[in-house]
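Down below are the structures I want you to see.
Nothing in this text is a laboratory measurement; each read-out follows from the coordinates by a stated rule. This one's a predicted model, so the numbers in the text were calculated from it and none came from an experiment. Cβ atoms are built from the backbone, for glycine too; each structure is taken alone.
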Structure 1
Amino acid sequence: MEAAAETHTDLLNLLNEKNIALTETKAEAAQSAEAVNKIIEENLQLKAENERLQVEVKELRIKLWDATEEERKMNSGRLRDVLKVL
């Protein structure tokens, strides 16, 4: 009877330890899930920022091209003026 009580107590202690370990594992999993969610959210924000910057770069390239066209026109106009003098 005493041995059965000891075995019962040992089993309860083991079960308690397993429950504690399971609770700790669940807490760690929840923290990991929270970290993953934060990373996903940050990634989405960075993706949106990246898209915005790509649009801005495209606009700046167009502006640069337009400026280059204006410079070409100015240079051709100057060339005409110089050729008239010659």
Structure 2
Amino acid sequence: MIFPELFLEISKIEGVDEYIFMDNFGNIAAHDIKDPQKVFGMVFSCGRNIRAVGKDNFKYAIFSRKNKKDIIIFPVGNYFLGVVKQKKT
């Protein structure tokens, strides 16, 4: 499976609404977000802070949002994966 095809699978996971995948310089490698700039800053800044804390000891960060579409940020090698969960009911 090649790189872009792998990320098409993320949006098929139950509970995932959208995702953004970027390197540690802020370059977006892949996304399935209508407006990636809307969450870019949060994912990038938080990802950098996770790396500063120690990516081996810090597995992910979760941000609860008023719109009930929480964001989870994972360090993945030299990248950050931001996942927007489907709206809680």
Structure 3
Amino acid sequence: MNTSSISEAVRQFITGHFSHARTRGLADDDPLLETGIVDSLGVLDIVSFIESEFGVRVADEDLVREHFGSIRRIAAYIEIKGRGRWIS
């Protein structure tokens, strides 16, 4: 799995679950938290998606803006944590 396919899966999840994302469109670098697209409870929904969809466990200490601030950051986090699990 590569960053592009991970980003697309994350984008589909976010636009399917968060109404603000559906109405405005979403680029990889759009800030999710600052714009109110995703709130703190929404981050937990994204974590659940990551763990079930990609088999990546998200540690409590990883629940920071640096990892969940945009689609690009989420995809990078998944790729780094999932390294060795997938064949590209």
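If you line up 1, 2, 3 by volume of the Cα convex hull per residue in Å³, for residues 25-72 alone, the top spot, with the largest value, goes to 2. Taking 3.3 as the value of distance in nm of label points 7 Å out along Cα→Cβ at positions 17 and 57 derived from one of the structures shown (1, 2, 3), identify that structure. Computed on structure 2.
Of structures 1, 2, 3, the largest value of FRET efficiency 1/(1 + (r/R0)^6) of positions 33 and 49 (r between Cβ atoms, R0 = 25 Å, to 0.05) belongs to 3. When helix-only ellipticity at 222 nm (-39500 (n - 2.57) for each DSSP H run of 4 or more, over all residues; to 500) is computed across structures 1, 2, 3, the figure -9500 traces back to 2.
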